[in-house]
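Every number in this text was worked out from the coordinates using simple rules, so none of it is lab data. Since we're looking at a predicted model, the values are computed, not measured. Cβ atoms are built from the backbone, for glycine too; each structure is taken alone.
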Structure I
Amino acid sequence: MPSLFPIMVDNTSKFPFLKDKSGYLIIKLGRNDNAKKNKYALIEVPTNAISRFVVLPKEKEKKIIILLDDVIRYCLEDVFNNFIYDYIEAYNIKITRDAEIDMDNDLSKSFVEKISKGLKDRKKGQPVRLVYDSQIAPDMLAFVMKKVKLGKEDNPIPGGRYHNFKDFISFPNIGTPDLSYKKIIPLKHPDLPNGQSVKDQPSFFKVLKKKDVLLTYPYQSFDHIIDLLREASIDPKVQSIKITLYRVAKNSSIVKALINAIKNGKQVTAIIELQARFDEEANIYWANKLQEEGAKVIYGVPGLKVHTKMFLITRKEGNKTLNYTHIGTGNFNRDTAGVYTDHSLLTADKRITEEVAKVFSFYSDNLKTGTYKHLLVSPFFMRKQILLLINNEIQNAKKNKPASIILKLNNLVDPEMIKKLYEASTAGVKIKLIIRGICSLVAGVKGLSENIEAISIVDRFLEHSRVLVFYNGGDEKYFLSSADWMARNFDFRSEVAVPIYDTTIQVQLRKIIDMLWADNTKARILGTEQNNEYRKINNKQKVRAQEATYNLLTTKKK
């Protein structure tokens, strides 16, 4: 009761402001004798103060959970005991507001000030969607629509009795152990220091001078990245660290390592993307922290979002200056590294580190776009270079040579790329697509895409890594990429795809891709029918790719 704040509303009073994505109960106190005496009220379901799920006292072996919404419904007579009514009705509603940040043109304000103001204004954004309980009485729905200033043309969305299913991520763990995922312990990479203070452990830099290293999350530990930056922060030979930050964790060990590097006399440059949607506030906070400590902070690139996942460590070794770099598919965020599948490449290969240095030079001076032989860099060259790679497969197919493409992406929607893949399919190129999110390409259409197969895998972890494989006449080309195949990634973002030259890593990536393709448990077919049926492979052993990947890396460790 202390967390409930009912607001009485009527046709004349101002309707209370509905917060974005919060759940509300719209309530009618009805009178049978005179509908004009009906009263309306609004209650926000207080999930910020109380769990959405209330565990009731146990009945023998039965455990029962009731939603907070229904607790409120059950007790409405107590809440409104001062009113005269014959019946009470309560229905869930939820408003979604425009999340775009409007930037004003005041030249006297800094970019940070404009973003900060935009964040405040976002909370008051225009309603763009109303979701409601489909059982709501027509007069109540009309009342709400009028009050939030939405018309029929805004297409309110009828839904179920409950909304905000995101709350189910904190569903209470009351079942037997077999109902929960077994906790997986992130593995230490066998070639890297394990974080313990053992004298005979090699440093990261000694390892990377000898070989490239691939980290695969969440199966392997993200702590390696933090440990590498921590080692760099105290290493007297390290001169500078440059890093791109897109989504930063609330309690970021990455930023703490960078601050420690500054205190140890290293030059730190952080390119922080302030327009990372819904992470703007956290990014502003960490940008200010780094600036206070003495870091050079660059707020992205005008007209582009910086979406690369890179850092570059410069180290003086004797008379030489050597670079060590990270290029990955996921953010420098320990939280998301525990639930997103991503890859990180750590390398000292000059072919790659020298071009990463060029990308960082572009961030400092936007006129220095650079030229690249190895990295695929957007918005300047990535689209063109990928089209050349696809054309190479098309030419090989036309010569009756083996030709194939494997793409693992979050989204595939770019019209030009889809058209080119259709052309490749028509030429005879075998194409396998693993697309977790939006796939605008239609696979399996005779005469258009009959050589294309497409699946989507949604499992315990969010499939987030982006991997490109081109057969290339038998000399396969592998790339890890920060970019999905969308117009925004090719044309309006700074993105990087890195080639994998280490043959051992190529083999490992191929094994992971093959396990994903063999999944017959969580994979769904993206076909012409668009009904997302589970992909079943008859007469074969059950394959669940995420479990298989963890087992593969566990075996490798041993």
Structure II
Amino acid sequence: MIKLLKNLTKKDWGYILICLILIIFQVWLELRMPEYMSEITRLVQTEGAQMKDILSSGGYMLLCALGSLISAAIVGYFVSNIAASFSMQTRKKVFNKVENLGMEEIKRFSTSSLITRTTNDITQMQMFIGMGLQLLIKAPITAVWAVTKILGKSIEWSAVTAVAVVILLGTIITIMTIVMPRFKIVQALIDKVNLVMRENLTGIRVVRTFNAEKYQEDKFEKVNFDLTKNQTFNQKTFTLLDPIMYLVMYFLTLAIYYIGSILINNAGMAEKIVLFSDMIVFSTYAMQVIMSFLMLAMIFMLMPRAGVSAKRINEVLDTEISIEDGTVEENTTGLKGTIEFKNVSFKYPDADEYLLKNISFTANEGETVAFIGSTGSGKSTLVNLIPRFYDVTDGEILINGINVKDYKSEYLHNIIGYVPQKAVIFSGTVASNVSFGKSKNGKASKKKIEEAIRVSQAYEFVSKLDKKYNSHIAQGGTNISGGQKQRLSIARAIARDPEIYIFDDTFSALDYKTDSILREELKKYTKDATSLIVAQRIGTIMNADKIIVLDKGKCVGVGNHKQLMKKCKIYKEIALSQLSKEELENE
């Protein structure tokens, strides 16, 4: 938790100093009031005392109360600013960290957990700072100051107060020991609730189509019940604090008055008034001590969950990024759009077996290289190594003669136009989706956007929208079809004007006619760029300059369509399973 305090700005630390001074002033005012009360008690019992003296002491008490109120209001204002600033800075830091995490780290945490850590966990910390900072400073100062005020007044009264404090401390420690482990469970269960909700919303169409509403409800009910059960247990345990606190406080008051009555009864006439006055003051200060521990108890109610949340936030912030950024940010070799795989092997961090084994090939400028193979043969994994979503386990990948690990990630991504298997569409407009992000040429111009939409065959449906390029697109592209989303995704890559295009099974969502026209237009437009195409359809890749056939992570064939039909058994089987012999010969 202390590590996260680094997120506080100099301004926040200035506010904390002001709060410290004001809280000390507030405690001083509150502890002055019993002294004025003692003075009033003494004056009332003294013969010949003037009413103006009593009113004067009462007026000072009112001023102390007013000063304490004003101080508390100012402290509350500053602490709210500190908590909000801390929350903003921490959330920003966590978000930036997540943006730089590799796929390995994101999968380790899970998307739902990262969302919870960025929202709920930081909110828990904000609540702790907002409420706990005032109490954390005020409670110990009040307790120590009040104890120094009552020391030496009476051994009997001091002993009773000490017993009350021990009982309170024992209660707080016992409750903390019980609930602390459960707070860790609660945060993990919030992750699960988030996961189930996200899963249900993402697959809502499938859920409804297969009448699986009851199954999803039961699934949610289980995690929701577990969360509620743990939360209820924690809250019920904490509710024991209040009655115990008030019982101790009231019994302490009774004990002080009972002991005081015995002391006053046994004292001489001259000492009776002094003892009575001391008893009033002592009981007030004893209540201040108990109230201090009550404030500490409130802190201890917030601290366990805040501590768990702080640990979870630090786990993200302290995560070492597996993919380190390189330093090269310019092309010094004179090559353009050249990709070379040298004996590349890869396995996922948590896997025992290699998914790709000893892959070697070269793609030169202007060439179209296609990858085909059965499901799970490693086609998508292979092309995902180029933009460094993962780093190779063995071997190396060279782009323009330079290892991809040596490139600065921004430069590497600027020369690549990547279209994933599943089209990712953001909330905004058609234009904002096509011009998303920045490239080596900066933000895409209006002309470039229109050109990219035309080449990707998206103009047909974009032109029919109410506002054309400025038409609204919902998050995830829920207001357009799968093929339309894919075409916008392709347009986004085209608008970047990259040296290298990566199409990861991109054309499968398109009908054969659109697929054919799009590839033809794309070939004209990207004639100077290198294109890598992952595909399931033979028709999509038949005209590629080079086709690489993968089987169980190994390269089992390299060549053009005609060469592979003659010498690669696996390619021939795939081709014949999709097209007839006559169709293949005509092609």
Structure III
Amino acid sequence: MPRLNSHRELEHLREQIREQRENITTTIMLCGGPGCQASQSQTVVEAFREELSQQGLDSSVRLRVTGCQGFCEQGPVMVIEPGNIFYCKVSPEDAFEIVHQTVIKGELIERLLYEDPVSGERVKTESEVPFYRAQNQQILSQNRLVDPLSIEDYIAAGGYSALVRALNGVSPESIIGEIKASGLRGRGGGGFPTGRKWAECSEAPGDEKYVICNADEGDPGAYMDRAVLEGNPHLVLEGMMIGARAVGAQKGYIYVRNEYPLAVKHSRIAVDQARELGLLGDNILGSSFSFDVAIARGGGAFVCGESTALMASIEGKVGEPRAKDVHTVVDGLFHKPTVLNNVETWANVPSIISNGSSSFASIGTESSKGTKILALTGRIKNTGLVEVPMGTSIREVVFDIGGGGINGNSIKAVQTGGPSGGCLPVEKFDLPLDFDVLSEAGSMIGSGGMVVMDEASCMVDVAKYFLTFLQDESCGNCLPCRVGIDRMLEMITDITEGRGTPGQLDLLAELGETISETALCGLGKTAPNPVLSTLRYFRSEYEAHINENKCPAGVCKALITYSIDPDRCNGCGVCLKGCVYQAITGEKKQPHVIDVQLCQKCGICRSECKFDAIQVV
């Protein structure tokens, strides 16, 4: 395609692309995100391409391989339009039947429809699936509209029209005013008002300024930014362009961790495509605005999600944070004024400019506007990506969308905000997803990770897990974080291994508060949150570990013993065969016995037993 020299040429190209696709009667939108790829979606893609070619349907049926569609639990998933038909757990062998029955004849394939676990009924359309029905997808819904490798798809769907508006008749000050009026707050964790950040950078002295997209998503169980950047990279690019226009930047970076190879690949292709069309580079669309983007790969350090550490990494230095006595909007990348926002924040910008701030602000709460993408994982029936309005209760997310606990277990808690967040008990599930409300409760929305825990989860062990993660990931640049986390982990380890003392609980709380007040960066300041929140809401579990030498959830190995209930054991031998330590003995059809000296408490026997005969005492 030729370089575009004006917004009129862009609109003409958009019309051409749409005209070329007028003969397409059916679109098969097959998820190609990492979750579905793990379920062999690529082989499904190949099977469909072959079948459509054999049937001569290449010109009338469009197979669009999309980014993540959210319902990872049911992958590979697809939506067929027209009809909004939703098929899940599709295999390569299904390609022939889907093409012949659904695409050609218009008939449904019952076995591929989603089965509602409550009613047992098969659901025909995506909009009827409970997982989707309770959501309000503003960003994720755009994934299925585009092939992430096709700038034509993005343009045909209306892409870069917000950029045109930002370049024609809307001043940088007006752009910032719209972002301020929308109430958009940073989706990367801190929740800082985006418009205020842009205004401060715009007003900062200096002609050389930068914008950065933070795609260094390091929270365990979080993959929201990854899915958006993989599935719709041009949406993120367009947001960055508008931000650059607003603050006067001519250079931008997408900082994406190298463990996200698909995100690295797709963002690079998107940048090359936009540059080839003249949407990046000098005098974009014939205007006086020049802007270009480079891809910077991160090495996977958790601390590089912090703004100043990230900027140090781009500069080629060790990724360590620095004091923010002067904010990065004034003294940022290469000591120039810099705006840094995460992927989801940038992805919200085009719709705000296209539809107006009032449309965005009409969703959410008084202080938290718009929608939020969450990575719903853990001990829950429906895992995947969820997008809901701010203000939605935790209960709605966990039970209405997530479907509640698996295996009939009761939900105990949810951990929000990653290692910087906190654990909230089920009694707090009526709290809304709101930056300020969750902060007051001892947690945070953070980047959007939401890990659900049931009655089989030990909250002391959960705190130990996150402290271990943070100890390993701490840059060690400041003493409170470097030494404080070590001391907290030592005490938590004592408690989980039967050496804890009552005095350690108050000491943990005091040390946690000290770290929160004195650590150098935001990651260090929030590091004690998993311990402080579990002490606040699950103190009885800590006390049971210390006073009773017992782990109520049966998780901490030093405090539990496995035994077999002779009244429940029928001698089937499954546990005996599954024990790699040969700690189980017994005759066939006779109750078996565990040798506690040989038992390593791995839990394999317990998970294999169908009669609940393996007891933890």
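The value 4.8 for distance in nm of label points 7 Å out along Cα→Cβ at positions 363 and 531 was derived from one model only; which of I, II, III is it? This figure was derived from I. Looking across I, II, III, the calculation of distance in nm of label points 7 Å out along Cα→Cβ at positions 131 and 235 that yields 4.7 traces back to I.
Which structure, out of I, II, III, was helix-only ellipticity at 222 nm (-39500 (n - 2.57) for each DSSP H run of 4 or more, over all residues; to 500) calculated from, if the result is -8500?
Working: I: -8500; II: -21000; III: -10500.
Derived from the structure labelled I.
One of I, II, III was used to compute Cα extents along the principal axes in Å, and the result was 91, 60, 57. Which label is that? Checking each candidate, the match is I.
When mean count of other Cβ atoms within 10 Å over residues 347-354 is computed for each of I, II, III, the one that comes out at 18.0 is I.
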